[in-house]
Each structure stands twice: as C-alpha cells, then as structure tokens.
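Values quoted throughout were computed directly from the atomic coordinates according to the rules given, and no laboratory measurement underlies them. Every value quoted in this text rests on a predicted model; they were computed, and no experiment measured them. Cβ atoms are built from the backbone, for glycine too; each structure is taken alone.
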Structure I
Amino acid sequence: MTSIAYMPYLSPGTTLHSAAVINSRMYEHRTKASTRQSIYGRSQKGATGDIFGSGIGKVTKRLFDPSDDFRRILEQHTLFGIYSRTMPPVLAGRLASQLEAGDRSHFRKAFRGHRQRRIPRLATLHLRSCSRCIEEDLDHLGFTTWRVIHLIPSIAHCPHHGLTLLDEGEPRTATQDTWRLCLPGEQPTKRTSVGAARLPMSDGYASYLNLWQDVFSGNLTGIAPHPWMLVMDAVIRHFGSIGHASAELSKSIRRLWGVSLEEIASALEIPDGGLFMQAEVEQRVQASYVASRLIVVTALDELRMSPPRREQGPHCTPLDLSEPTPFGSWLSPATQAELREHTMDANFPPALFRELAKDVSRYEIDANVHIDRIMIEKYVESLPDELLEVMFKEQSWSRSSWLAKELRRRENEWSQNRSLTCRTC
C-alpha cells in the first residue's frame, strides 16, 4: 500500500510516468495537474520531473514504501540511474539530494559542456516503445509500462530485444513539455527518428546496445571517472603511446561497426565528431558523454582489454589496472593527487589537472585540452588557498601562468575586502 492507495509493483527500469498514468486511471476524474499533485505534492510541470526524478523524496513516500531509499528509486526508475554511473560520486550525491528536494535545475548543469557547444541531448522528445516489451508486459502484468532505457536518445533499438523502437504520440516541445497520460501501445506510432536509426545492425552496435543495460544495472563500473582514467592509462601503456592506442581502438571500432568513426559520431550526436577516439584516449572528454565512452568499451571488449565490471562475462578479459603514478611535474605526488581529486570531483576530465600542474596560462590550457578558459577561470577560483600556496612553493611559475594570476586576484580581493572593513569600523 502507498499513501495514494494501492499501486501495482513497478519493476526496476519502469518510468515514473507509468506510475502517473496508472494513478490517473485509478481516479478517472483526475487531470494531469491533479495526478501530479497526488504524486509530487504539487502540480509539477513538464515531463522532465518524471524523466530525471525531481521531487523523488515525495514520490518515494507516495508511490513506494515510505521507508524506502529514495536513491534506489532514482537509480531504478529515472535517467539518473544511467547518467549517475559516469559522474564523480560527490557530484552524483549532491545531485541526488537536489532532486530529492524537488530541484531539477541542476541536472543539466551537471552535464554542462566544457567547450563552447551545446549540452548533449539527455532524453528523447517522444515516449518510445518496443513491441516485444509490450507483449511481455501484457503477459506478466496485464498492462504495459514505459521503460527508462528507451528514453536514451543515442539508441534506436530496444537493448533487450534488438527491435526498432517506436515513437508514440506527440513529442515534448518548448511550449508543451509534457506527455499524454497513456501507456505503451495506446497512441499512434512511427519508427523512431533518432540519428542512431541510420546505423546498420552490426556486432559493434549490438554490443553497444547491451552495454546500456550494463550501465543502467550498475554492472559496468569501469566507466566511472576514476576507473576510466586508470583504464585509459592501462591502454596507453599496452600500446606504447596515445597515437598508437587511438589508432588500434579506431581500427577495432571500424571493424565491429562496419562504418567510419565520423558516421558513428554523426548518428549518435557525439560532439567531438570523428576525433572522439583521440579525445577519449587523451582523457579530455567529460564524463557525461556516455555514448562516446560505450563505443570505446565495444573496442576494448573485442581486444580483450575489458574495463572493470561487477560481474565479468565470458567474453570479457579484464585489464590489469594500477593506480596513477606521478607525471612530469615538479609538484609532489601528494599535491598532484589532491589537485587530481579536486578536478575530477568537479566533473572535469583528467587532462585538465595535468595541464594545471604546468606553468601555463588559461589560454594555453584552452588550446591544449579544449576546455573553455572562462570555465577554467571559474574552476580555479574554487580551489583551496592551501593547495594553491603549496603548488606555488613546490615549483616555479611565470607571472603569466594561471596560478600566478589567480593568487594575484585573491590578494587584490582580500585587500579590497580589508579596505571596506576598515572604512566601516
């Protein structure tokens, strides 16, 4: 029983929108607004609350066991269960708390681009269904449900059955950011129109579809920021150089997928285009580009260099990983480790902390790793005074370096604040 009356069991992977539809039919007179009021405790607008789990604290109490863990509900019934797998744990925990409180404004901020480009699309505009999933639901439940994994915009087929997904009903728009209270199979359908539909069926694409299930279940642990950094380090050690590693992985992808990297990137809307493999090996891709990372995993699995999983399948040969070693910098290993932790917890790629350990300017960092200098400027302002002071002492820095400029900025700010304080005394 729940606080809004009996609800059928929602199996892991079922969307919260399914619960909204079921609830509306238990009370036939309810409108969309009143249905959302009963679930969220307020007339929440838009479908994004269902997709990402905004207000999950109230939803857990009203639809599930009040003593249940809201984080589990987030991971099993919303897209948080996919995208949080590639987030730093600190960021994922903070975002979960914000969603619990009903604040959905930070979800897209967590996926901000580090370059001057758009944020990747996080969910489809249409609700989508699979004809085989509909049949199985009717056989086992007596009614149909929407699947979270079908909302991923960079797939065109059901990861479980391999069938082409169908767009149902009208899409969300800027002016109508909501879906009808319908279940799968109840609206007009058409073949999904996402870019992934242009890709041919291949061993690579089939493996890629299966990997999304591994991500959602939490099995593919190796794509989280820290282990993925170790995976890329191990790959470079194995092949001897970044260039050789990129070339061999690219060759594997072309063999598996049967098309060029440019065609894959275009179909899956990967911002780095055909150069995404080079960017991944150079570790300058932010963690939120999940599709890019999974394409690399298809190559690693084929080369028997699989990233960590909770349960390794028979086709997987795990890579031998080792903790990061100090790189070419005068900074001490302890200082490098602290800088790395701060940078990756802020959801920046490993390439940034390696650049920050050098005597370079923000403009040079922007040119080297393609992270916008304005974002670098805002990030370094958040670094602790103690860390910057230690870095300044451990190696020499030119006057034009990012560190020297940031220390001068802090000194000027301190002087101005002190001057204001004295005037008011």
Structure II
Amino acid sequence: MKKSKLNKIYIVAVIVTAVVFAACCVVYLVTKKGNPEQPSQAQTTQISEMFDPVNSEFSAKCVLQKDDNEIILPSGEEGLFYSCSLDNEVKFYTFTGERYESFDGDVKEVTVSFTASFDSLRCAVKYVDFNGRTVGFGVATADSGLKSDKYEFAFLKLINKPASYGNGYLLLADFNKNEFYSGEKIYSEIYDFNLSSGNTSTYVSNNTRLIDLNGTLRQDWTMLTDEFIRNMGEGKYFLSSRYYSYDETGYRSDVMVLSNAYRPAVVVSDIMGTWFVNNEDGMHYIKKTDTGFDVCVKKGDDVSVLRSFSGDYNTDYLHSGNKILDKISLTVTDLLTGETKQIKDVLITGEASFAVSPDGTKAVIYQNKTAGGKSDENQSIAFINFNSNSTENFTEPLLFNENCPVFFADNGTLSFARVSSSDGSKAGTYTYSF
C-alpha cells in the first residue's frame, strides 16, 4: 500500500514538473542567443545595420585566428586546443603565443560503442597523444546517423584515466546539445574505455536510477567536469545530484566513491556547485550557511571552516577555478590560500562571467550590459592586470559570443568567439593579448 501511494505521488510530481519544464523551455528558447549550429549571435543582423563589428575599436586590437564559424575550445590539457563541428569534423591546435597552429602529430580515430538509457550507440572519436596524454573528441547527431529514439546529440571526450581510477582510458559523454560549445561541460555518463576495441563498460550502477522528463535516465546520476578530474587527487570520486531536485543539477552535489555499489558511499554531501579540490590538506568544498557560504576542508573525519563569505554564492559572486570574485567589492579571493586581490574601474550591471589566467596575474570580466534594469545591445569586457594594477574596458555590441567560452590560451592571451563578418553571417575565433 505504501509503495502504491508513493508511486501516485511521484506520477503527480512528474506531471507538474513537466508542465513547469515546458514553460521554462519556451523562455529559454526565446532568450538564448545563437545555437550550436550557428555560433553567430541571433541579434547580429539587426545590430549590424547600425554597427559594424568587424571595423570597431575593439576589433582593431584583436587577432582573427579562425573564420567560417570555426570555434577553438580548450581541450582540458594545457597547451592543446580543438574545434569540432556537428558533422564531427575535429581539429587539434597548439598556441604559439601569437597564433593557433595545427597540431603536427598524428590524429587517430576509433569507433566507440557505448550504451546510454539502454540504447546502443556508436560514434567516431578522433584523438591525439600530447605530452604523454591521450585526448580525443567526437560528436554524433541524428543527422549524422545517431540511432536513438531518446537522444538527438552525443558529445564524447576520451582521456587517460585519472591516477586514482587506475590505468587505461576514460570516456565521458554529454547529451546536452545547447552546451556544445561550452568550456565547462558537466558529463553525465562515465565509461571505462578499451581503446583497442572501442568498447565501453559503465562504472556506476543504474539501479533505482529514475527517468527524466526527456525519457532518458536522469542526467545528474553521475557527473564529472574537467576541473573536478584535475583536482580529484588520490580519491576515486565522482559527483552526483541524484538526491536533489532535477533543476539543482550543478548547483547542489554529493561527492561519491566511484563503484558499482547499489548505493555508492557519499564522501561529502550537499556541496554548492561542483568545485572540489582534494590535496594533501584534505578535501575542499563550498557549503551553504544561513548568511552565505563557507569554504570547508575535510581531513579524515574532521571538518573545519577555512573562510566564510556573506551573500548568495550563485548571484553575488563569480567563480573561476580556485578564485572567487565579489561582484560588489570587486575583491578576488583564492579559496585555498585566502590571498586577496583588488579589481578597480569595473561596474558589473548585467549577467557576467569571470576568468583568471593560469598564473593568476591577469583576469577578465565579461558581461551583457543592462541599463535601468533592462538589457541593452552592448556587451563589455574588462581586462585586468594585477601586476600593474590596471584595467582596460571595452563596451560595444557583439564583443563576444555568450554561448562559447572566454578563456586564456596562455598567461597573456584571451581567446573567445565573436562575429567575424560585417553582415553577421559568420563567427570566428579571436584572441586579445594584454
């Protein structure tokens, strides 16, 4: 009787959630600029009638690296970059300090067989060996032969296993087409991968894994990010939001031990976001408090608070790697060391993002501007040099494509996508050195 009652409650909850989800989708499709198939922004043609993005003040100081909608992205391995189209044309690049150069090593290919939501899928993955590491990417779509009644898109990444996972290779999968160009993907499937045969096997049990609103198995059951993998240390861990609402994916997570157990052991529960650093000092993560949030460290059974912040983590701060920026005070804090740096001459008024160079000497704040609480056509980028305590600001339409990552190709060069033709029909990859 109790089980029947729970089933009824679950069915009602799913129906209500589906209605809410459908309404949210309408808002998303209307407000999201651009799409994976065309990285040029949707409002470009209208703005270009009054503004020429190619001959603007900012364009004069940038270098167009790749045209014709080729968007170069970070690979997750320092010094290696890639581009990938929806028809699975994958290219690899290195950066010389001035130009992206084609990778001069062998580019190999393997056909991958994998299972997702009980569908047997296949995809070609191109990969390279770079500085002793293997990195590869592949995309499959319904148009390119992805045979599935549940998925229209699959993005695959091939890497060496992190040391704590053992020897061999890992295959990561993401099925969110809207995140195709994202530099911060949350991978929802983790596979043990045999590079010789192309076969895969799952690490984590799917017992009790629920179906989501798209008819697939819940995409927050197992999660990995590139940053989480880099900072995993000696722990054999993964992230999961399975015990939270589906709309909290990436906002609330548990850190679990990777295993095929019916219920994997939870190492740390209910952290904010996906930031997690495991080193000799312990496991570092963010926990919500009544007045803000704490940076905590757990070593063995002991948990201590390294530092506390007031305000809302998701709305009052911007996060990049181990650095966090207070949007009001413009103070940058290193979450591990507590070291602070101050930014000046920047006003954050709209939806903003933040990136820090690998050596921590430079940063960038980029945002869609607002005026009087309403969005306007301008964007802004602030280039911050901590060594000289200086900031250079640009405000123009179409400075960057918000669907693509803005990242440091090296310690002094920012890489990003933006419109590359005056009529707005094409986008490309640009760099700006400072």
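When mean projected area of the Cα convex hull in nm² is computed for each of I, II, the one that comes out at 22.5 is II.
Source structure of the calculated read-out (mean count of other Cβ atoms within 10 Å over residues 262-269, 14.1) within I, II: II.
Look at FRET efficiency 1/(1 + (r/R0)^6) of positions 110 and 310 (r between Cβ atoms, R0 = 30 Å, to 0.05) for each of I, II: the largest one is in I.
Of the structures labelled I, II, one was used to calculate helix-only ellipticity at 222 nm (-39500 (n - 2.57) for each DSSP H run of 4 or more, over all residues; to 500), giving -3000. Name it. The value was obtained from structure II.
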